[in-house]
Structure 1
Amino acid sequence: MREPIAITSIASISALGKTQSDIWKQYQNDRHAINLEAFDAFSAFVSAISDKDKEEIDVLRRSDSKYKHLDESVLYALYTSREAIKNAGWSASDNFGINIGSSRGATSLFEKYHQSFLKYDFAETLTSPTTTLGNISSWVAHDLQTKGPEISHSITCSTALHSLLNGIAWMQSGMADKFLVGGSEAALTSFTIAQMRAMKIYASSEGKYPCRAFDLEKKENTMVIGEGASMACLEKGISENALAYIEGIGYATEILEHNISISTEADCFQRSMTMALGSINPNEVDAIVMHAPGTIKGDVSEFKAIKKVFCNKIPFLTTNKWKLGHTFGASGMLSIEFALLMLQYQQPISVPFAMKQHQPNSLKKILVNAVGFGGNAVSVLLTK
């Protein structure tokens, strides 16, 4: 890193809640936020934002006539972006940049408009402008009245951390001093879940924990989809209100064997973690928030990659997907939030059914991993 990059604020909405205090309380217990819900032709486990918190989203939707026809992925981004910049003390005149991504974008709205087209043989007027991937960042920029650069992208499940990488690149180039980065996902539809089930990676068995992310002994895949959004405010240089600093970043992509492949020892993670560490002694890392999607191969290959990089001194390992599901493009920033909370409260949070580990006495450096289909890995090293 050429110069310090501070995270001065983070905000989210997910099945764990919408305030940092409530979210931290949820991390204090061993209960998950996953439920079995009925869809068109089947039932499936999902992790949904609570009805109470969705009332806040409905208030936002009704606050402006232009917001009436927006997809929930955009509304979640609007809500969390407002909270993030308010907590950071930013104003529109700061002209900060915006980079918000989504793996699937306006999922519900796109499917709704497509069904209407099949039925009536014509497309509704707002179909295109409300389902383009770029409309997430553009609507956030409109809502916050900033004139800085606005960027949207999709890099599957590592999307939010690629947003962070891009924000850092803009700041280190001297083209911006502040960037709002994150991801938003609202893909709890029968078609999306059917796609995951077609790959035979979705959770199908009931039990105390439907998603057994970081259970290295599981005999079946247990991925569960969640919904939510998370945004972070990045500032260049030392900041008196920094929650943490980004000390290292790493990224890598694997050569595909097939559309969803990842190598046995997750070569992409080995390279991204090594790049993020740079000249830092791996022994200085106290914990890793794993990507760990709850699939057999995904969890085990990431663990093998960690063993390759950290050798005989493996940091404390954890993940939050057993609790709030896999939120696709938003998951990386929700993992950053998880790491920031552990740094703030100096408390490592264990996965209740995972292997027993030594609890670190203190938390100063936490590495966060994310990867998507195609082996596009990102690792971010945070320091208090």
Structure 2
Amino acid sequence: MTMKDFDKKIKAYALKNAIAHDGKAQTGSVISSLFNDGLKPEDVKKYAKEINKTIEEVNKLPLDKQKEEFEQFQKVVSHREGREGLPELPGAKKGKVIMRFAPSPSGPFHVGHALTGSLSYLFVKKYGGIFYVRIEDTNPENIYPQAYDMIKKESKWLFPGKFLKIIIQSDRMKIYYNLAEKLIKKDVAYVCTCSQEEFKKFVDNKKECPCRGISPKENMERWKKMLDKKGYKEGEAVLRFKSDMHDKNPAMRDFPLARINLAAHARQGIKYRVWPLMNLAVTADDIDLKMTHIIRAKDHRDNAERQKRIYIALGLKAKVPWTGFLGRIKFTDLELSATKMRQAIDAGEYKGWDDPRLPTIASIMKKGYKPSAFWKFAERIGLSENDKVMDKHEFFRLLDDFNRG
């Protein structure tokens, strides 16, 4: 795409957006449209001045002049019809679709959770099956205790019906330990006692660490030593998946599966000292719950590949769930970090999680929105990997439209 063409596209989308917003184009919406037409996120800074200048010029024009000029640019704009209905889910069988949404209890749901979770819920609702909300709480250091009850309450509001089942990972530790031991016995996992610095050097140099060649019998003894209160100390041993230290993607090279973490857990206290990391716990759950389809953010591609490799190592290649990836909605002026929102609440900046200024589901419920507004919004986005840039005004304008529909 030449700069001349790009200039035309900026002008076209600015005019189109201005007409849709009573003469005032929204920067986030224009950039989002340009993403769908070839602009890459890393190039936004490069073209930001040109985009802002064009939007400013367009917004100075009277609405009738904007409409007149847009007629000259209509052919430049990529016309994407809004999606009506869900696309077909590959390999889906009536009544047998099992999907999941996996929030962390670092805080309650926010609007981003609602959109991501709604798409999987709608597919299960369409085909029939089970929709799991799986609370992923295997990191004892990142838990907000009140979030458990809030997530349960908000899940029942967002995802009503017989399909919903709520489970908590820390209640399923035996399943994770069993999978860890199965991988050790198959000689596809080993307990590594190298320091982080040492192991990083092995990764960087594509070399195997000395622990990798230890027998399954000795690895099982090391594993028991990880579990023993008198055994390894925190940071002294890690369970790793025996992948390929020559893999072109460094993230795949003997990635970790479990570690010792002595922090007290909000739900389990000090009952456990070895905690599964994401790829062990998620794979164990997906196998145990017979997951058929997974929709996840595209920044989890590496994790999807890691989990697939564990399936294959277990001889379960045919059982690997179909996986679809979603782009991010990048809000220009909405803070979605649960930690930052919690700090602001503790500091007295907000009255609580349901403060109307916060983008939480607790706030949304209090304002009288219907869960169907999020379903329609998610359906319209569909299974798109394109990132979208949006400001608060644009998001709530769309949500209001879907709430009325």
Structure 3
Amino acid sequence: MYRLLTGKQRSLVFPVMCNAFVRIDYSDNIPRGEDGVYENSDDQTYGLWNHKDSFTIETTLTPYDINGPGGITTIPSVTASKKMMDGISRTTLNDATERAKRPSYKYLKEADKEDYEMRVFHSSKVKLSLVNDTEHTVNNPSKYRVKFELTLGSTNQTLLSPVVISPIFGKSSATDNTVGFDYNGKYKYEEATTATISSYTSLLKLITFDANIESDFHEGQELFVRNGFGVTSVGKVDTVSGTTVELVSSYSGTLDSTTPILIATTKNPIYTQEVHHIAATYNNLSKVMKIYYGGVEVASTEHTATDAFAFDKEDFYLGSNGTSSTAEDSAKDNNQFMGELHEFAIVNGASEVFDTASLRPRYAETLLYFRFEEVDA
């Protein structure tokens, strides 16, 4: 019995910084009708191109980290792999000349990473994507939500899951200012800087330190102070200049030379080593759209339109939206997927029970199926 395994298994890999995709070509699969013109009503459609009812999209995949390390060097070894974007240091980001030299910046601009959408399946009426949900890219690997879009008639509706694929905290050794465990037993917070607070202006939300701290903090970073065995947020960094940090904050407490400022510890995108099962379903009778992660329902909504569903007579795409852009910021233009596809299927009917180890769709229900893995001997 086939089961999806990692290790020597081969998958369909979309490397970091590629513009690759798979086109499921209409004209290569569907015979033309008597008029000799493709995409007309007399074409001999079958399978996905002839489907006009409920459906389920299923895939097993491994996403890569598109944020990159952001200039942090003390990171777990997994993040030094080819499964993450090349990180751009804060110094480079602030230097337009240096920034322009970096291929990774031209491929996907730093500001576009934070809500980056990478397409798993694309058609005019059905789209399945992973969407990054991070506020900054420094020591903050990507975390992903699932996005399912469906067009009925002229009405497009989007269903977005909560974050389902996340990095884990990576610090396992305690210091005097290491605080809080996550469910993996890793410390969640650590001291941000060895510089001491000289003053704190609560009205202006300005923290002044006794040394230059530009290399210790970055915009968008959340800062914390101890609160018993936990922490309290003091706000997010708005700007860093010399010895001063300006916050966006509602914190009303005091900060002084005895107060250590804490930040989240190094995070590890261990998901780049794992296989994830994702499914999206649509019930044409109830008009209900659902998203499943690991076989568990994580999001649901009812489509507002009443039109019947049917796939269009067109090419479909895996790993991209098919735009084929090679211009600057091409990854965003293409909704480029970066990671590994292990299996992909579209079947008839809105499934509710899933085998999350291997798709193995029933032949009678299969509209489209790809198994990219090779079973080890």
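The numbers here are math on the coordinates, done by the rules we state, and not lab data. All values reported here derive from a predicted model rather than from experimental measurement. Cβ atoms are built from the backbone, for glycine too; each structure is taken alone.
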Origin of the value 28, where relative contact order in percent (Cα under 8 Å, 6 or more apart) was derived from one of 1, 2, 3: 3
If helix-only ellipticity at 222 nm (-39500 (n - 2.57) for each DSSP H run of 4 or more, over all residues; to 500) is computed and equals -1500, the structure in 1, 2, 3: 3
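Using Rg/Rh (Cα atoms, Kirkwood Rh), for residues 221-348 alone as the calculated read-out, with 1.04 as its value, let me know the right label among 1, 2, 3.
Numbers: 1: 0.96; 2: 1.04; 3: 1.14.
Clearly, the read-out refers to 2.
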Mean count of other Cβ atoms within 10 Å over residues 125-132 - highest-scoring structure of 1, 2, 3: 3
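Please compute distance in nm of label points 7 Å out along Cα→Cβ at positions 53 and 285 for structures 1, 2, 3 and give me the label with the greatest value.
Working: 1: 2.8; 2: 5.0; 3: 1.0.
By distance in nm of label points 7 Å out along Cα→Cβ at positions 53 and 285, the leading structure of 1, 2, 3 is 2.
Given that mean count of other Cβ atoms within 10 Å over residues 45-52, derived from a single structure, equals 16.0, which label among 1, 2, 3 identifies that structure? Don't jump to the answer; show the numbers that get you there.
On the way: 1: 18.8; 2: 13.0; 3: 16.0.
Checking each candidate, the match is 3.
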Read-out Rg and Dmax of the Cα atoms in Å, for residues 229-292 alone, computed value 14.3, 41, structure in 1, 2, 3: 2
